[in-house]
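Heads up, there are several structures right after this.
What follows is calculated from the coordinates using simple rules that are stated; it is not laboratory data. Keep in mind that what you see is a predicted model, and the values were worked out from it rather than measured. Cβ atoms are built from the backbone, for glycine too; each structure is taken alone.
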Structure I
Amino acid sequence: MPIPLKELAEFCNAQIVGGDLSTVIHSAADIKSAQAGQVSQLTSGKYVQHFQHSMASACFIAEGFAVDNIPESMALLVCADPEISFIKALELLHPARIYNPQVAPQAVLESNVTLGVGVYVGPYAVIGENTIIGNGSAILAGVYLGRNVKVGKNCRIYPYAVIYDDVVVGDNVIIHSGSIIGADGFGYKFRNNVHVKVPQVGNVVIDDNVEVGANTCIDRGALGSTLIGAGTKIDNLVQIGHNNKVGKNVIMCGLTGVSGSCNIEDYAILAGSSGVADHVTIGQGAVVMARSGVAGDVKAGAQVFGSPAKDKKTAYKEQIALSKLPELLKKVNLLEEKIQALEKTSG
């Protein structure tokens, strides 16, 4: 949506320095590729070289961030937090698609389905009996919602997501394509040389303002609920096992796997490809670094790395020591040769 530079600055709480106030901004782009009519951001000194040659008509920059060689055609949008101001600009210039309220004729709604005001249900969506969908939510094409599901207000569930029976979804939740919420947890008992399935009769409860990435799986509890706390953001291809308790504002990056009955406390970060064994607690604000394997509890605020994961500083020292191992082996071999030579001489 094109907007005059002055209006954009006012909307994003920025002060204009230089440039042409009559310039119209039609879209946003990164500092490397931005062209005339686009707005960008500069938040790190490592991008200054691109900034100096940028064709962008405007650029968000932090108060007190000193730059030289500002392009003549560029207006600086000086603000307290350029990243947040740029997000506001993105939302204004590239508004999310709006789905007008309707139920597509190809959709299947079973008995006693309750739809709130302004709900959109796309083609070939299937909604099970006794399911409730809150005001303003959009259920896109091919979505499957089972029985007794509750979806809150202003949610968006993207095509071909699957939500099993009895799942509860809060307000303002985004669930991306291919995600499966509420499948059976992985529970078996080995008896008489066979794996006997433990019935998984719990559910999944997702709190407000959660985002679930594409092809992520969140298993239902065996008896109670698998819980996802408010504000938590889950990347693509994440596996969350049964009966996990994930706190508020947790970050879980792609390819992370969490076994059953874990407690991931508020503000924890699980970086890409990290793995967590069952019945583990990750403390508040702790960080599990990429490709780490966690077998035991992690204290609040700790940063761990490696497999098995340990304190980041200790793990880094071990990695440095391992990198020196070939050199040490050469020295050991030389010492052995000298000892053997001395033994021959003395003999």
Structure II
Amino acid sequence: MVVMGDMIDVPVELGDRSYLVAVGHGARSRVASMLPSGAKRVAIVTQEGIPSEYLPHLDGYAVTHHVIGNGEAHKSLSTIEKLCSEFAQAGLTRADVVVGVGGGMVTDVAGFAAASYHRGIAVVHVATTLLAMIDAAIGGKTGVNIAEGKNLVGAFWQPHGVACEMDALATLPEREMRCGLGEMAKYHFIAREDFTALPLVDRVARCAEIKANIVSADEREGGQRALLNYGHTLAHALEIATDFSIAHGEAVAVGVLYASHLAHRMGRIDSARVDAHYEVVHGLYGLRHPLPSGISPEQLIVDMGRDKKAIDSLTFVLDSAEGLEVVSGVSEPHIREALADLTLRLE
């Protein structure tokens, strides 16, 4: 992590595909320096509601703008097809570049479209939500949903750079901030450190650094990168079961608490460690989202079984005295008992 005036640069070390994550107020001004040499055309992918001042000014390039819909229903293969058709109509070649400006949905969709068009063209992200800054925009995981599950279709496609535009957080709706805080809470348990005393820009940079270090060591989730999914197994199931009425970060906050109960039921952690999870999620971050009602354990178990980490059994990232670990073969009785514990604790 390198401090450059008012900007913090976080490197993602991947050999000749290495890139920088620039964190700070005015970070969007760094986009031009992140574009690949030889690019002539830039396709900016964004959404309605993203203030125009966060779109980078790119003099000397032929720039087109492409607006995708809001909401998980638009995080789909039909959106990818629409974007690729628009890229072709705009004359984008393999030497050109896509710039995604927005939150996690935009970076996921723009990244997957870039990975697919001409079998892969460059992409740069301008992250305008807390969730995108600390998670979605970094690391090259892109994807869209299908009826059977969240993010089941996608590609690993690293960006050429990421600009975390801190100015955007001042105008972010409260619910969007909570979503980012839900993802931020998981980093306390990945890194086993408390960084809430840091100024927000430094906290964002620290989360980005944790993710960058993990991605650099395990780009394609063959090992420790799976730890970034802490809390996500139940979270994705909750999103599907509620037709995405619960937002991703809200679901992750609930999922982190559930993972602590599951680890406790399996004898991996003691009750004090479960309490520590609540102190972070409820206490430090104030994320007191209830467990959605009307969802049966059977439905959640089916949806959790479709999680991307699952190979031939239900798989979770769980805490232990030594830190987080990927645990497969988790028994259904333990899963049900932990759901009952979570429900009781959240009442």
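Could you tell me which structure in I, II was used to calculate distance in nm of label points 7 Å out along Cα→Cβ at positions 57 and 121 as 4.4?
It was calculated from structure I.
Using distance in nm of label points 7 Å out along Cα→Cβ at positions 201 and 217 for the comparison, can you identify which of I, II gives the largest number?
Once distance in nm of label points 7 Å out along Cα→Cβ at positions 201 and 217 is worked out for each structure, II has the highest.
Suppose you compute mean count of other Cβ atoms within 10 Å over residues 105-112 for every structure in I, II: which one lands on 12.8? For mean count of other Cβ atoms within 10 Å over residues 105-112, the value 12.8 is produced by structure I.
Of the structures labelled I, II, one was used to calculate relative contact order in percent (Cα under 8 Å, 6 or more apart), giving 6. Name it. Write down the numbers at each step before the final one.
Details: I: 6; II: 15.
Of the options listed, only I reproduces it.
Kindly point out which one of I, II the value 17.5, 63 was derived from, the read-out being Rg and Dmax of the Cα atoms in Å, for residues 81-280 alone. It was calculated from structure I. Comparison across structures I, II (criterion: Rg/Rh (Cα atoms, Kirkwood Rh), for residues 17-128 alone) gives the highest value for I.
Suppose you compute log10 I(q)/I(0) by the Debye sum over Cα atoms at q = 0.07, 0.12 Å⁻¹ for every structure in I, II: which one lands on -0.46, -1.00? Show your work: numbers first, answer last.
Details: I: -0.46, -1.00; II: -0.28, -0.82.
It was calculated from structure I.
Kindly point out which one of I, II the value -5000 was derived from, the read-out being helix-only ellipticity at 222 nm (-39500 (n - 2.57) for each DSSP H run of 4 or more, over all residues; to 500). Only structure I yields this read-out.
As an exercise: semi-axes √(5λ) of the Cα gyration tensor in Å, for residues 273-320 alone, calculated from one structure in I, II, equals 17, 12, 8. Which structure is it? Checking each candidate, the match is I. When mean count of other Cβ atoms within 10 Å over residues 97-104 is calculated for each of I, II, the greatest value falls to II.
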